[in-house]
Structure I
Amino acid sequence: MAEVTDTLERRDALRAIAATLRGDGIEVEFDIVPARWSIAGAHEFVIPGADPKRRLKARFRVTTGPVEDVEQELADLLETPEGIGRNEIKAFAKRVKAAVKGSDQIQEAIDRIDIWVESVAERAAAFGQSWRPQAFSDDLARVLGFGGRTPRLETLLDAVEEAFRTAAARIGVRVRRNLLETASGLGVYLDSFAAARAMIRKLRLFVGPTNSGKTHAAMDRLAEGRSGAYLAPLRLLALEGQEAVETRGQMCSLITGEERDVRPGAAFVSSTIEMANTNRVMDACVIDEIQMIGDHDRGWAWTAAVAGMAASEIIMTGSADAIPYVQRLAAATGEELEIVEFTRKSPLRVQEGGVAMSEIRRADALIAFSRRDVLGLRAQLLQQGHSVAVIYGALSPEVRRAEARRFREGQADVLVATDAIGMGLNLPIARIVLSTTRKFDGREERELLPPEVRQIGGRAGRFGMHEEGRVAVLEGENINPVRRALTSKPVDPEDPRPWISPATSHVKAIAQELGTNSLARVLRTAGQELLRAHQTFRMTDLEGRIQAALAVDHAKLPLETRDLLSRCPIDVRDPNQLRLLRMWAVNQGKGLPNPSPGTAGRFTHETGTDVELEASEKAVKDLTAYAWLAYRFPEAYPEMDLCLERRQELNAFIERTLSARSLPRACPSCGATLKANHRFKICDACHTVRKEERANGANPSRPPHRFHQARRGPPPSKRGGKARPAKPAPSPR
């Protein structure tokens with residue numbers, strides 16, 4: 001048996017059995033001989049003293065051990081000429097299921113969880129009235145989520161015990177929190193900006209709706225000084241800011257996360273807000289889109305800019321939604337705040353009744369809230385004979401700017417965009433048409449908030465281009481939420497405390513106090529424990545940075561280097577980008593240079609399909625992350641020039657594809673072009689392959705296994721009756 005158990009056939013057979021049992025929560029570790037089977041379980045419990053209705057559910061996985069008789073018979077059958085077919089696989093699966101579910105391991109796991117719950121009650125009794133079981137129960141519910149994964153029982157018990165220890169430390173040693181806040185400097189956050197605290201600054205807040213001239217007035221004021229900075233939320237706006245300063249007769253450099261355009265002798269700089277230099281003393285600083293200070297993900301950057309820019313005059317521009325946050329911050333700094341209100345230069349009206357797709361006309365902007373919806377609406381408008389420009393978040397700033405220029409210059413008569421146009425882009429839009437009044441915000445699908453409606457709708461009726469602006473909804477949507485949002489005044493937030501985020505100096509101090517070198521632990525401690533009761537500030541959402549920290553913590557690098565790597569602009573929801581960041585960090589720790597992500601000449605043709613468009617957008621994100629790192633660690637990421645060249649080629653490919661009159665569909669499995677009227681996502685040939693794999697009991701996402709019955713002939717052709725060449729079998733993993 002030992003000679004057979006390591007063969008590919010054994011692994012494939014075990015994998016097929018496991019695939020049959022996946023719905024029962026049963027999995028297999030086939031690299032061990034004999035194979036170890038495990039099963040998922042769940043157990044509900046209540047923390048003693050908490051609300052009895054607040055039942056927590058712990059999901060876990062336990063190993064039940066090998067099923068040796070099945071494995072022996074499996075080995076015997078594999079030695080026969082006939083091999084193993086579907087019927088044998090199903091029979092083996094039933095026996096494995098019975099053996100695994102008949103094990104005592106699930107009940108033993110439940111008993112261990114109950115013992116832990118009892119120990120919580122015993123240990124918490126020492127805290128007396130300070131113990132807050134309901135608060136601990138709420139914290140534990142978040143821990144038990146595990147990001148949708150089912151952990152091993154030992155991992156689960158370690159996690160809940162760590163949660164209890166954290167709660168015990170929070171209750172029993174409250175001094176520790178104060179000590180951490182004091183030692184890190186977060187408790188006296190404003191003192192982190194020594195240059196600003198040494199100055200007498202004047203804070204001016206220019207508030208008003210879009211198209212009210214507030215930013216224009218702020219830029220005029222900025223250019224009157226001898227030196228200054230313009231801070232924007234987007235690289236695209238930073239580019240426009242640089243142009244705005246230079247058109248007013250002042251030389252201006254540009255600094256963004258992945259770009260430096262330093263003009264010799266320039267006393268002004270335009271940059272993205274995360275790149276703000278709080279050590280440089282200047283005459284004035286314009287902080288644009290100040291209402292973003294209330295954003296739980298990025299608001300910390302606006303807080304740092306307002307609190308820390310060493311300028312004699314700080315001019316903030318944005319909507320009135322920012323007023324409570326800025327007032328709280330000005331009170332903390334003890335500085336004078338002047339609020340200047342601006343009114344819209346052209347009227348903005350709500351159009352009653354829905355707009356049919358056939359009624360979309362020139363200079364309209366149709367708004368959707370996902371890339372898929374934007375491209376779907378674009379296809380409909382192209383079929384109606386419109387020329388269409390598109391703007392959505394996955395596009396790079398260069399492509400967004402090119403698409404905006406096409407619309408501005410009349411090469412495209414209609415714009416289809418996400419709410420990305422709500423921030424700073426000045427476009428000749430006569431009417432905003434919302435395709436829906438709901439959006440998914442990364443956490444949940446919800447109704448548009450009034451500030452969002454005002455920000456988007458306000459882009460209609462640009463002064464000097466149209467006499468008025470109009471806001472409407474597509475046919476079938478409700479106009480009432482839009483009307484209420486555009487006619488109501490801003491509502492003060494429930495919590496007007498500005499967000500802050502730990503800088504590298506804070507991270508190092510917290511790590512020293514905790515006695516740890518784990519960046520993820522430091523950030524998790526900061527996010528969970530610090531500033532809970534602070535009167536002025538609150539901690540930003542650090543979850544994305546923690547996910548990046550877990551990736552870079554695998555590298556042998558100093559803490560401050562890993563902290564900087566964790567800020568790399570990647571999408572932490574994309575596992576491929578997290579793996580890429582981890583690989584880069586590990587290589588950097590080993591002293592190995594990281595090559596620029598390659599595109600292997602895939603995007604050199606004139607225009608692409610929908611599959612190629614999405615792939616090229618993701619490739620641009622990888623290259624942008626590489627460029628961001630290359631500016632900070634040029635020796636570890638030496639191919640900056642090649643990276644920028646590849647990104648430029650990809651942007652050109654994306655722009656050519658978007659400006660084409662059509663976007664062909666393609667099969668995501670094989671890349672073959674699909675007909676316009678093809679009803680399915682994949683091609684007929686790939687569908688046939690998957691159908692046969694399902695019939696043979698295989699996982700359709702994987703190539704067919706060797707023990708499955710061979711296909712009789714190649715898959716049917718899509719055109720011309722010719723058979724598509726069979727793909728070579730991949731090498732075993």
Structure II
Amino acid sequence: MNTKLSLVAILLAGAMVTGCSDDDSDTIYVCENGSEVSNPDECPVTEPGDPTDPTDPADPPAVNGPFVHAGRTIVDGAFYSATSPNNEYDPLRDWENTMPAGYKEMRNASYPWGTTVYDSAENGEELWMGTISNGWCVWPYQNIGMPIELTTFESETTGCSVPGTTGTPSQIFIYNFRTGEKEVINESMLTSGGPQFTEAFKPINNTYGFRAAGTVGDLVFVAGHWKTTSDQGRLRLFVFNAKERSFIGYRDIVGDTTRRFRTLEHPDGTTGFYTLVGAETGMTQAGDGPTQLLRWVGTQDDPFAGGNIEGTDPLTSTGWSKVSTQLDNEETANGVQYGMVGDWRQFTHSDGTERLIMSASAHPFVYKEGVRNDKYKESVILISDPIPTAGYTVENQLTFREVFGMDQYDPDTKGRWGAKWGTSAINDGYMYFGTYHQGTDAAYKHFAKADPELFTELTGLDPHDYSVIDANKEINHKEFMINEWRATSIFRIDLNNIDEVSEGDTSKVELLYGYETMQVNDGNGWKATPNLLGKKPTHGEAGMGNPGNVYSWTSIAKDGKLFWGFFDAFSGLHDLLFNAYAGEYMLFDGIVFQNREWKNQMANNPAMWMYDYTKNEMEANGLADEFIPGGDLLMIEADGKARKLTTNGFGNQCSNGVRNVVDIDDKLYFGTSTWCNVGPTSGLEFYQYEPSLDK
């Protein structure tokens with residue numbers, strides 16, 4: 001029986017695991033030359049040749065598309081093997097001159113997760129960025145259903161294990177694209193508050209990355225996730241004075257996630273600094289956090305002064321006030337609760353008022369054990385009423401209407417609530433928005449919560465831990481996996497028609513790329529069911545014909561041009577399934593198990609099913625040449641048709657998506673995610689769009 005446990009359960013169970021492997025055999029390490037030894041120190045050492053610069057490849061890949069390579073994250077470690085106790089991590093060390101012989105350069109920063117721009121009088125506009133380390137390493141297990149024994153793997157470009165991922169801190173960086181300077185925020189570079197930052201930076205019950213960042217005046221806010229021992233979500237808000245390069249302090253608040261800090265312009269000419277916290281389980285939180293719009297009410301001199309949101313342990317003022325109840329309304333008998341808001345932005349409505357568009361995800365509690373609770377809402381696009389004269393306050397709170405929901409598009413009532421809304425944008429009088437499907441963490445696992453019995457019938461799996469109950473249903477499981485998979489769909493609505501759409505007239509919704517029909521099983525077999533809009537996509541299939549494009553992840557409108565970036569879930573599988581070694585696995589530091597079935601597991605698991613399916617689909621769509629590693633970035637033209645700018649990660653196949661974009665010095669810099677953490681092409685990157693090359 002192949003029992004699948006959550007990573008959190010595995011880590012919490014660590015005290016009960018002994019050092020014995022399943023077959024009581026000695027630990028065997030495989031050296032780079034293929035020889036087997038009992039200790040990695042026994043491997044032969046290859047003396048380095050001519051000195052090289054490990055921070056950048058000697059011959060960087062040619063950039064694909066109208067872009068200029070603007071920067072790569074720093075080398076922050078030395079890699080020996082995925083299970084070696086001798087791997088080193090130190091983001092402050094000069095690895096260029098101190099890389100040990102026989103080791104490879106490692107770049108752990110994999111996503112530019114939270115980004116903001118600070119305009120420094122001394123240095124000009126600079127990027128402040130929070131990252132997450134080794135994001136791809138656990139994605140195949142968590143989101144494509146690979147066996148837990150395959151969570152430890154290594155190749156020429158990857159080195160992954162559970163403890164290597166959870167034990168590697170994420171970092172906060174400052175980039176200056178004009179000078180090329182990159183700084184890691186640490187105690188020694190801060191002019192004050194250094195020891196306090198070091199203390200605040202220590203991981204607390206698995207701090208998973210820095211997901212949001214924002215600037216107000218000289219202050220930079222960075223938000224990091226963490227959890228209590230009972231999995232309640234918490235957000236740690238770090239505050240820096242960017243001008244002084246100092247750390248002011250932090251506050252912990254209740255919340256599962258926040259994706260954005262934004263400065264809103266008020267009708268009276270003032271501005272306000274806001275963030276939206278929301279309920280979700282994407283980082284293994286319990287999902288019972290609030291969904292609320294918060295406004296910062298502190299000052300530049302005292303950023304934590306005032307507000308009605310109390311910090312946790314100890315209870316202290318935070319400088320933030322809740323200025324919404326409608327998102328998370330427990331105060332009225334018929335109040336409803338929305339899930340986290342993935343993207344939100346201000347725009348000018350056709351009536352001249354200033355509004356917000358908000359992409360709300362389904363609340364994690366829409367279904368529990370097969371029972372639906374209508375108090376919790378599915379994924380829906382929201383539009384605010386006009387922003388109050390002086391902005392949102394405790395007295396003048398956010399109010400809004402629903403515009404368009406996932407339940408008006410996807411006919412799969414049991415699985416669709418696992419889909420989220422991704423990025424959104426306003427361009428040339430239209431509102432654009434796309435869907436976001438986190439692999440098996442989307443429809444697949446949400447179907448199991450909506451109808452556990454039918455899930456088991458269709459897959460042969462236990463709906464609570466996904467262990468195999470009936471091995472004879474593997475072919476059914478494969479069919480379920482493919483039919484519940486969704487690539488991203490892209491929509492737009494004319495701003496002049498927003499009010500009509502919000503009143504239920506979905507004929508005004510344009511489906512640019514998506515599904516004409518979707519496979520649905522309500523207990524009576526799989527049926528191709530038309531989408532609930534009753535429309536054919538205007539320009540093409542979901543994901544631009546690539547089932548791997550599961551996230552509409554990043555968008556920006558500038559100078560009349562709309563850029564749209566995806567996440568390609570299968571970029572890293574080309575390497576993992578066919579090039580990686582996974583003959584041993586490590587779930588806890590120092591405890592290595594042998595896996596003599598790894599080749600068979602690689603050849604037959606849900607990730608391979610989806611790989612083969614995607615390959616066949618793209619060949620059928622005439623896109624066989626694009627079934628290669630590397631994420632996609634598009635430009636959506638005035639008629640809604642997309643023009644591909646790059647389909648291979650800007651020329652670096654390690655770049656599997658476009659995670660963020662910043663406008664610095666009137667230039668656009670696109671930040672990539674990566675599936676590679678070892679070697680010269682590893683780590684997150686930035687590419688500058690160059691209009692003169694776009695011909």
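Starting from the value 10: which structure in I, II was relative contact order in percent (Cα under 8 Å, 6 or more apart) calculated from?
Traced to structure I.
When you work out distance in nm of label points 7 Å out along Cα→Cβ at positions 61 and 573 for each of the structures I, II, which one comes out largest?
I
For mean count of other Cβ atoms within 10 Å over residues 125-132, which of the structures I, II scores highest?
II
Compare Cα Rg over 2.2 N^0.38 Å, for residues 109-492 alone across structures I, II and report the one with the greatest value.
Sorting by Cα Rg over 2.2 N^0.38 Å, for residues 109-492 alone in descending order puts I first.
Which of the displayed structures (I, II) returns the greatest value of mean projected area of the Cα convex hull in nm² on calculation?
That would be structure I.
For which of I, II does helix-only ellipticity at 222 nm (-39500 (n - 2.57) for each DSSP H run of 4 or more, over all residues; to 500), calculated from the coordinates, equal -13000?
Among I, II, the structure yielding -13000 for helix-only ellipticity at 222 nm (-39500 (n - 2.57) for each DSSP H run of 4 or more, over all residues; to 500) is I.
Values quoted throughout were computed directly from the atomic coordinates according to the rules given, and no laboratory measurement underlies them. Model, not experiment: these values are computed from the prediction. Cβ atoms are built from the backbone, for glycine too; each structure is taken alone.
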